[in-house]
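Please treat every number below as a calculation from the coordinates, not as lab data. As the structure is a prediction and not an experimental result, all values here were calculated from the model. Cβ atoms are built from the backbone, for glycine too; each structure is taken alone.
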Structure I
Amino acid sequence: MGSRFKRILLKLSGEALMGDQGFGICPNMLTYVAEEVRSIVELDVQLAIVVGGGNIFRGVAASSFGMERTSADHMGMLATVLNSLALQDALEKKSVQTRVQTAISMHEVAEPYILRRALRHLEKGRVVIFAAGSGNPYFTTDTAAVLRAKEIHAEILLKATKVNGLYDSDPERNADARFIKTISFMEVLERQLRVMDMTAISLAMDNQLPLVVFNLKEKGNIQKVVCGEDVGTTIGR
């Protein structure tokens with residue numbers, strides 16, 4: 001079984017590392033994600049990862065109870081660094097060479113984000129985790145994932161979620177929610193389907209970056225997507 005892609009960007013939400021806990025990082029989930037990632041690295045795929053921070057701190061939620069949005073977003077960026085370092089440790093325990101690069105300088109714990117260095121790591125077979133979003137407040141880690149994917153010339157962006165893909169309404173609230181197999185960027189925008197924020201979808205559409213949304217919790221799903229199997233929802237032109 002071989003990969004359809006040479007270079008991929010994987011977007012993980014912070015909640016993906018939370019497992020069934022209400023908060024923080026679940027060690028078992030971290031190990032599970034690391035094992036899933038290793039399964040595609042073994043296919044000689046060049047892989048970059050963007051991790052969210054919602055399991056620790058969510059800037060938008062904090063700003064809704066009175067915190068200044070810029071401060072809240074900076075705290076959210078730092079939360080993504082915690083997740084990235086935890087994921088790096090879990091991957092290296094699985095013998096996967098990994099580098100964390102941050103959009104906010106913190107030389108003692110991670111490399112600064114330098115595109116040419118990131119590309120060199122990828123070419124050498126290392127997994128690169130991009131932390132601290134884009135380094136800018138008011139932009140989500142989804143938008144950062146699309147931005148980084150284009151910068152490194154990834155062929156596709158994989159968004160790992162807790163549901164099987166895209167539905168026409170929230171499947172956790174609506175039992176009659178219908179699964180969507182393929183959809184265009186414009187339709188996602190027009191119907192305001194909350195798979196990613198509108199800025200991220202618009203950026204992906206403008207730069208023709210295809211997305212696949214799939215369920216992370218089903219073992220082997222990442223490898224299936226990478227090998228071209230019919231998993232999740234594809235968003236494209």
Structure II
Amino acid sequence: MRYAIYFTPPAGDPLSKVAANWLGRNVFSGAAVKPPAIRSFEPEEVALLTAEPRRYGFHATLKAPFSLDEKFTERDLLSSLMHFASSVAPVTIDRLHVAALGDFFALVPEEPLAELDQLANDVVVALDRFRASATETERARRKPESLSISQLRNLEQWGYPYVFEDFRFHMTLTGRVEEKDKLRVARMLDAFFEPVLSEPVEINNLALFVEAEPGAPFEVHSLHPLSVSPLTGAGRPKKSA
């Protein structure tokens with residue numbers, strides 16, 4: 001069993017519904033969703049584009065998948081997650097848009113948002129005690145030879161390269177896309193998601209996702225509302241040195 005702490009919109013949110021249609025799976029129920037009919041894209045091509053993100057479900061990573069340290073139980077993790085979520089304020093993203101991040105596509109904020117980066121930092125620090133140390137196999141999967149110095153340091157200390165200064169909020173839509181196909185895929189994704197990208201997105205929950213066994217699809221275990229008013233919110237935990 002592995003756990004991850006992500007953001008995903010509620011099941012009834014229009015963005016969740018469109019994303020489930022695109023990825024071909026409902027991350028709340030685990031049910032398959034009929035692939036979309038897209039002009040100039042065969043269903044098999046869409047299935048290939050979405051194969052990797054389909055397994056993880058529609059989400060933004062706040063704390064990457066981890067095994068639970070043997071000192072703790074799932075109930076311990078849930079209790080701490082609920083307490084943490086109740087102590088921090090929601091963050092609003094004015095607008096998401098489709099962007100290429102290296103060789104894959106994702107939804108990202110149009111403008112940097114310091115409050116969102118801080119929330120991600122806080123999640124990493126506040127809940128890291130529940131994470132079992134990564135195995136050599138898990139570490140190798142991150143391809144340490146390709147990482148920067150700061151990313152290697154993050155991998156060693158926090159179990160994931162892309163935290164703190166290396167974090168970028170994103171909601172993955174595709175696996176690897178060949179350079180020759182990027183413009184075509186970008187235009188298609190812009191058109192597909194445009195109807196649900198005109199409204200702000202409120203980061204108003206922390207979602208606990210679970211992977212029941214190695215290689216199994218991740219599913220939502222529970223959503224935990226962020227419930228402190230931004231005007232009266234308590235202080236946040238800080239990144240350790």
Structure III
Amino acid sequence: MRIVVAGGTGRIGRRVVAGLRADGHEAVPLARATGADLRTGAGVDAALAGADVVVDVSRPSTYVDEEVLRFFTTGTRTLLDAGARAGVRHHVVLSIVAVDRTDAGFFRAKRAQEELVRAAGVAWTVVRATQFFEFVGTIADHLTVDGAVRVPPVAFQPVAAADVAAVVAGTATGEPRREVVDLAGPERVRLDAFLRDVLASWRDARDVVTDPLARYFGARLVEDSLVPRGDALRGPTTWAAFVAHDA
């Protein structure tokens with residue numbers, strides 16, 4: 001099977017490409033580094049020629065709301081149009097758990113991306129993942145105000161990037177589901193307690209302050225703003241195992 005992976009040189013994408021190739025598929029990374037640009041469309045048709053499946057795990061380099069929205073809508077339209085010309089039969093998107101009930105700018109942009117894919121007429125599957133272990137430091141930095149990490153006391157269920165990539169690769173080789181699949185880590189914790197423990201283990205001197213009014217990337221959160229409701233796939237990697245592997 002020929003599977004084109006948009007964002008295939010990034011954190012998730014390179015793992016998806018490696019997993020697909022290990023299973024005997026022709027996995028083609030699509031990125032500016034490989035000569036294709038989702039913003040302009042340059043090289044995209046050539047990359048998708050003969051493709052059976054498109055996997056979109058592309059990600060912008062900014063958190064600025066307008067730029068993030070432009071990145072996902074422009075890139076998604078480019079992929080969908082090129083996929084239609086190439087006869088792609090399955091479009092797989094990596095998104096975020098609770099994207100439809102959390103109002104942060106990045107979440108709104110991913111929601112717009114999902115809507116474009118659903119409306120395009122191609123068979124699709126959306127994999128929504130919770131926050132990656134690898135982004136915990138970034139989350140703490142974005143919650144830092146005047147030297148203190150101000151954290152809403154909400155549920156948090158992070159997942160390893162490797163587990164996300166494995167599920168995305170498996171989804172790409174399966175039949176289109178025309179539905180959303182939620183994926184979370186194996187352990188549900190409190191975000192404030194988790195960051196307090198993690199920063200202490202990193203010997204990070206910042207205070208972690210529990211603040212119900214703290215904003216998460218601009219959004220006010222409620223208890224389940226970052227976690228699945230109901231059934232969800234569970235990645236097997238715990239935080240302790242992730243830390244031990246990276247040590």
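Tell me which of I, II, III gives 4.2 when you compute distance in nm of label points 7 Å out along Cα→Cβ at positions 145 and 169.
Only one of I, II, III returns 4.2 for distance in nm of label points 7 Å out along Cα→Cβ at positions 145 and 169, namely III.
Computing FRET efficiency 1/(1 + (r/R0)^6) of positions 25 and 209 (r between Cβ atoms, R0 = 30 Å, to 0.05) for each of I, II, III, which one ends up highest?
II
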